[in-house]
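Multiple structures follow.
What follows draws every value from the coordinates through simple rules; no lab data is involved. Every value quoted in this text rests on a predicted model; they were computed, and no experiment measured them. Cβ atoms are built from the backbone, for glycine too; each structure is taken alone.
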Structure 1
Amino acid sequence: MTPDEYCQDKTAKSGSSFYYSFLFLPDAQRKAITALYAFCREVDDVVDECSDTELARTKLNWWRAEIFNAFDGKAQHPVCQALTTSIANFNLPREHFIEIIDGMEMDLLHTRYHTFEELNLYCYRVASVVGLMTAEIFGFEDKATLDYAHHLGLAFQLTNILRDVKEDAQRGRIYLPLEDLNRFNVSEQDLLEGRRTDNMKQLLDFQAQRAQDYYEKAFALLPESDRYAQRTGLIMASIYQTTLRTIQQNSCQVLSQRISSSPLKKLWIAWRTARVEKRRHQHFQKHLHATK
């Protein structure tokens, strides 16, 4: 199995919504984004699957060293061997990879976040930084696109946090800021035990609206000139927003189940969004030529 095949296999087996958006990319970009996603899965698995904190920290340090190896052309792991090509083809700063690992390490140190500001740092490291790198892979002309990618990454992570409330609670983790729990008079025990109360519904509705607000901020920041190049991110957003809208219909359902779309529905959303973005781009190009 080649490094690219390893990354493809890792990504496909994850069942992630991201996989379906990758299908519409040219070969070089698809390989780069797949390798980046496989890297994120590898370091995330260290934290999720290793119950010994010190061992997990040792493994994350190994990945930090391996990133340095990748930038020196000496990668040992197939994911980093695949990333070596991506690093050569695209502007993917080493510091961003280290930042992702730092974000994963926060899960070893924290099971609670007191404020949204604290949570924001975590979201930036594990999601917004990934967004910044994917923006580089997709290509852009206007630097405002990086602001879009930053906010979109945050929106994705806030959606994940809301979707995974039950699963995280079962592991003793609460990502919703404690200041928000206090604001809506919800106790940690209420959340850990999944108690469906009016206050709980208000808390979860608030979190869903916060995620939606960041999607809207992201879309408002994306220059029309870069929209088609960034269409893969927009496909991801369509799939994620479908999940968010399902949650918004009855936010307390996240306390008893994990909300997700079927693979067929994700593929249909990806195809539909890609088609819409292609038509929008064609219209933009015609308008651009007409004004010259």
Structure 2
Amino acid sequence: MPSVAPITVVLVHRNSVESIRLTLNAFRGQTVATELLVVDSGSEHDIESSLRSLVEADELIAVGHNVGFGPGANVGLRRWLRESTGEWCAIAPHDALPDPDTLEKILDAVKERPFVGLVSADVGDPGRPIIEPFLGPIDAPATGTGGLEFADYPHGTLMLVRRRCIEEVGLFDERYFAYCEEAELALRARAAGWQSGIVRGAMVHNPGMSTNVERVAYLQHRNTLLMLREHFGRWNAWFRLGMALIQLPIGLVYPRARGLHWSPTGRLKGIRDFVRGRYGPPARDVRGA
């Protein structure tokens, strides 16, 4: 039986050695062979030094400053495209914990589906990720309980990209910094004829969400508006902007309507920077930037 080339796994890390220690072990323990590549996105000096004790020299790329998740993943993807011949590359943050057979299940689900360009593990969420042209990324009811389920975009917790897809449509748009970059990539892939999906039962445990709610709200709102304008038109973006403003007083009066990442200041600053055309890292006045 011919040997199967290891799958490259790009892990984007910042300031969390204990988390990435567990994640490295989880990917090293996969039932398929892996080659790990850690992109350190500007960790503090002592943390970066500790990280170097966990990986070989050729498994680490230290960027030197915080470039964000999408741009950090691009650093690893460029190395993979240049130096590897593998068909698939996995991407995850430093605290994603897949089950031992997760990568094997994903690869098995797509091996006879040549038009799947982006696919992700199952985060345990019963919803199916879709992109609503006037609202952006939202969840819809799932259409299946096992195997590959088609979706508008993959979960960013652990996603795989096919070489031919990335070579055709390009890498993550670095204006997004973090949040919505996987949805925007999936829109470009779909326009080029590629499909996206989730493999149910290929489990990955959710990484810890940033505790800085203002920063999350800022990036989610700014980037959603950017994506809607670029892919669906300015009126779609302005509709979503209006909805975001209408939701502010409702959320202030009715706490149950606030949603998961409620931050009026983060939302307003995200809208402000969308109008200004300011993208990339969060503005300096955003808490946690």
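Structure values in brief
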{"quantity": "Structure from which 0.60 was derived, FRET efficiency 1/(1 + (r/R0)^6) of positions 133 and 189 (r between Cβ atoms, R0 = 41 Å, to 0.05), options 1, 2", "calculated": "1"}
{"quantity": "Answer label among 1, 2 for the case where helix-only ellipticity at 222 nm (-39500 (n - 2.57) for each DSSP H run of 4 or more, over all residues; to 500), calculated from the coordinates, equals -12500", "calculated": "2"}
{"quantity": "Source structure (of 1, 2) for Rg and Dmax of the Cα atoms in Å, for residues 93-196 alone, computed value 15.4, 48", "calculated": "1"}
